[in-house]
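Right after this note come the structures.
Read-outs throughout are calculated quantities, based only on the coordinates presented, and are distinct from any laboratory measurement. Everything numeric here is computed off the predicted structure, so don't read it as measured data. Cβ atoms are built from the backbone, for glycine too; each structure is taken alone.
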Structure 1
Amino acid sequence: MTDAAALFSTDRRPAAASDWPALFARHTRWMVLTGAGVSTDSGIPDYRDREGGWKRPAPIQFGPFMRDPLVRARYWARSLLGWRFFGQAGPNAAHQALAQLEQAGRIGLLLTQNVDGLHQAAGSQRVLELHGGLARVRCMGCGALSLRADLQPELQRRNPGWARLTATMAPDGDADLEGRDFSTFDVPPCPVCDGILKPDVVFYGESVPAERHVAAQAALAACDGLLVLGSSLMVQSSYRYAVAAHATGKPVVAVNLGRTRADDLLSFKLETPVAAALAAVLPAASAAA
């Protein structure tokens, strides 16, 4: 284990931005955990404010989605409008920098809470989607997988009036669309078995598949430290990795605009945009590769 005493303050003083490049360089291989703050420059809104509270109503819950047709109608109506923007979003400078750092051998695993697929679009290959991906749709009956892009024309065909509406984009392919009677929205069933279609993402109240945690824990054990980018770590599925890294003496570093649930566990924190932080370390990392 690396002796980090020279670089990681334990007295909770504000981190000096000038320490960041040397800190990153000192540890050869990082497990990177990304959150919504990495994708905001791509035009995808985030969920939480600087204090970690909700900016918008809490996301949909798994139980109500499965039980209530009206909840499903509300979800897919909002998705119909939100997908027009979400499906066109592209990688930003932060995604591209992470792909280059992976190519330079500095990233052992990129564990993302995001469901937008932008890390892969930027060229990252060692990506584990902790919460799944919105590009896929899963039938909760037969398990059939399909592409979300292929569902969009069917949603539009069944709901031409809804498709003509305008709305403000919300996080994760959603759209702000309140005050509507969602009972008129026609939700298509699975074309294979007529089952319930659900985006292939982990909803609140749903468990992350165990094999994802197993893979992430193995990657963390093989890395020198945990680098958290653009995440408040408010959900247990991501916070657990900060706890695990800290418990084994690995440095836990965060680049995030605002507080994180793991602030008391952090070795170093930089409150700056993620793209700017990565730009500060990319030239040296690429040159050393």
Structure 2
Amino acid sequence: MKYAPSPGPGLRGPIADHIKAIPQYLYPQHLLSRLMGKAMRIRALRIKDRQIRWFIRHYGVDMEEALSPDPLSYGNFNDFFTRALAPDARPIAAGSDQVISPADGRISALGTIDGSKMLQAKGREYTVPKLLSGNALDGDAFAAPFQNGQFVTIYLSPRDYHRIHLPVAGRPRGMRYVPGRLFSVNPATTRVIPRLFTRNERVAMVFDTRKGPLGLVMVGAIFVGGIETAWAGAITPSYGQPVSLWEYDRARHPELTFRQGQEIARFNMGSTVILLFPDTVNLAATLQPGARVRMGESIGRWA
């Protein structure tokens, strides 16, 4: 993928996007997200039922796909938001060389990693070492397998299914929590805030698969009540914590093996998932920025 040259300093993107982004620099982002997390877990029937009904109407949520289609069956709003889908709601693309989408959402960017540079939006780039490791000294080593590889960025809107599934069968090699800001990650903000994905709080994971390494980064955002993984539980919110690294040796953690399409994590409110591949993955020609994807659909193949 060719990258548009940076237009240099000055105002970029629609002026309206810049104006909308200004208050985000001033918000107490972590406090607001903490309050949202508490509000999502209110169990009072009148409050949580009203929250859920409003959300379904406002965003047009299809409850027929849910394992539990009755909106009032959920204990709180967060249980509804992270609801499981019916077993046949998301078929997994067949084929041992298939790479599937880990989530429902919309493609915001994709293409070739130019050395270590990736595209956030037109004229805005960021790097793989910063994304995976923040300012940690081992950032280059952590990112090395993805040099000149491929990437896909998927934006999850509030209406989307918010569990994350493994694109290829494998096991986690390592996971890193990187603290940061909590800017919105909607398309307008992505266009105007530089290096957004390397400034926001995130959880970066690298998996070993039979075909090669796979990177999966869950980027937090304002009002995201937390990020959880299937093996470690809640990773965020982790206010005031430094960069943290977990390493998973096969001999010590033999149980950490996941099949393709198995749930590995979830967002407690919406955000963004970034996939990193080596240069042995060919992304599907039909995959384009703005296209909607659903968990289980093929997004590429291993060469």
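Assign the value -5000, calculated as helix-only ellipticity at 222 nm (-39500 (n - 2.57) for each DSSP H run of 4 or more, over all residues; to 500), to the correct structure from 1, 2.
Only one of 1, 2 returns -5000 for helix-only ellipticity at 222 nm (-39500 (n - 2.57) for each DSSP H run of 4 or more, over all residues; to 500), namely 2.
Please compute volume of the Cα convex hull per residue in Å³ for structures 1, 2 and give me the label with the greatest value.
With respect to volume of the Cα convex hull per residue in Å³, the highest-scoring structure among 1, 2 is 2.
Compute distance in nm of label points 7 Å out along Cα→Cβ at positions 43 and 251 for each of 1, 2 and report the one that scores greatest.
Once distance in nm of label points 7 Å out along Cα→Cβ at positions 43 and 251 is tallied for 1, 2, the winner is 2.
A value of 23.0 was derived for mean count of other Cβ atoms within 10 Å over residues 75-82; which structure in 1, 2 was it taken from?
The correct label is 1.
Computing FRET efficiency 1/(1 + (r/R0)^6) of positions 163 and 227 (r between Cβ atoms, R0 = 25 Å, to 0.05) for each of 1, 2, which one ends up highest?
Top value of FRET efficiency 1/(1 + (r/R0)^6) of positions 163 and 227 (r between Cβ atoms, R0 = 25 Å, to 0.05), among 1, 2, belongs to structure 2.
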